[in-house]
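Each reported figure results from applying straightforward, stated rules to the coordinates on display, with no laboratory input. Since we're looking at a predicted model, the values are computed, not measured. Cβ atoms are built from the backbone, for glycine too; each structure is taken alone.
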Structure I
Amino acid sequence: MAYPTVDGPYGLRSINMVGGQSMTGSVRHIPIASGYATNICFGDVVIYASDGTLEIATTGDEPVGVFMGCAYTDSTQGFLNRQYWPASQVASDAVGYVLDDPDALYKVVVCATGTTTPATLARSACINYNYNLEFNAGSTTTGNSKMGIDDGTGATTATLPLRVIDVVEETKNVSTGEYYEVIVKLNNHRYYDTTGVA
């Protein structure tokens, strides 16, 4: 069976752990502030806000993990488990499910800078480099992320949020020898920062 066509980014999808460690599938429940005004979709990279609640990551943030869904009580529909957090939802009991293990590895689509258009990276040019996320807004229809890895940002810069560990062999472009998907870990994970937050 042929590998499916890579037609766009889907966020970060967990695949395994560094060094072959067992992946238990456990998540941390992190509160989401009632009324938080940005959608957070399945596969989005997330951070701790200064008050300890969950927010979607933006450029320069230290990630705490990847969003795997949420739960809250809606005033009309009652208790809900959802694929994504809808912007400005009012719920005092909202929690996000976050895969927060710093050793988790993820598959992610390479995107041309500023777009959701799939691009490619050469293995020799991307392994062990750090990259920025391509911060595309997720889909409220599917609830899935559209974040990708920005093909134009490969560098040794320590603050970039993604470290490329490997390529996804099945996504090799036969004409160029480059890859549409790569395997990454969160490079500057919040838990590995030795500076505390007051």
Structure II
Amino acid sequence: MILEIVKYGQPVLRQKGARIEKLTPEIKQLVDDMFETMHERHGVGLAAQQIGKALQLTVIDVREVKDRPSTLELEGKPVEVDVIMPLVLINPQIKPLGETVKASEGCLSFPEIFGEIPRPESVEVEALDRNFKPIKKFRAGGLLARAIQHEVDHLNGILFIDRMDKETKDKMRNELDQLQAATKAEMPKK
């Protein structure tokens, strides 16, 4: 089922997600629905907060992106990224590695808004998979590392605009203010 994506201005985007303590039929269905929603919107990642659920759950799939390469190491050896795609991360823990690099990022919760975001070039990841089994610790680089960091930020209530430098954020201030105002205008009145 295609879910509604929460836009900038909704409070849930600023909430730290609750740990998932057990795999339930509802969580399994949520994972499937999140993948369907992400693919429908041509995204590479989607966090539970973006569909209105403050949980430590994200889905990622970078296979369709050909112009921004991804790297993956399992047990210290390079492997094809496809071996772990599509990727479900439940209760993820990440350790940023390498130099910080800037690259363009967008977000499904910020339609048509993009900015140069500095992030470490690679990341080490531990999490549970869609079957609630531990994923072997892996190291991601390139777009995959960026997507994982972006989505884990969401799980902690951090938005990509929080990582922009002041100059970049100032340039898009009007767009951000308009999006936030439109979102708040659509929210039900209490």
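For this structure, a couple of remarks:
- For 18.4 (mean count of other Cβ atoms within 10 Å over residues 154-161, calculated) the corresponding structure among I, II: II
- Among I, II, structure where helix-only ellipticity at 222 nm (-39500 (n - 2.57) for each DSSP H run of 4 or more, over all residues; to 500) as derived comes to -8500: II
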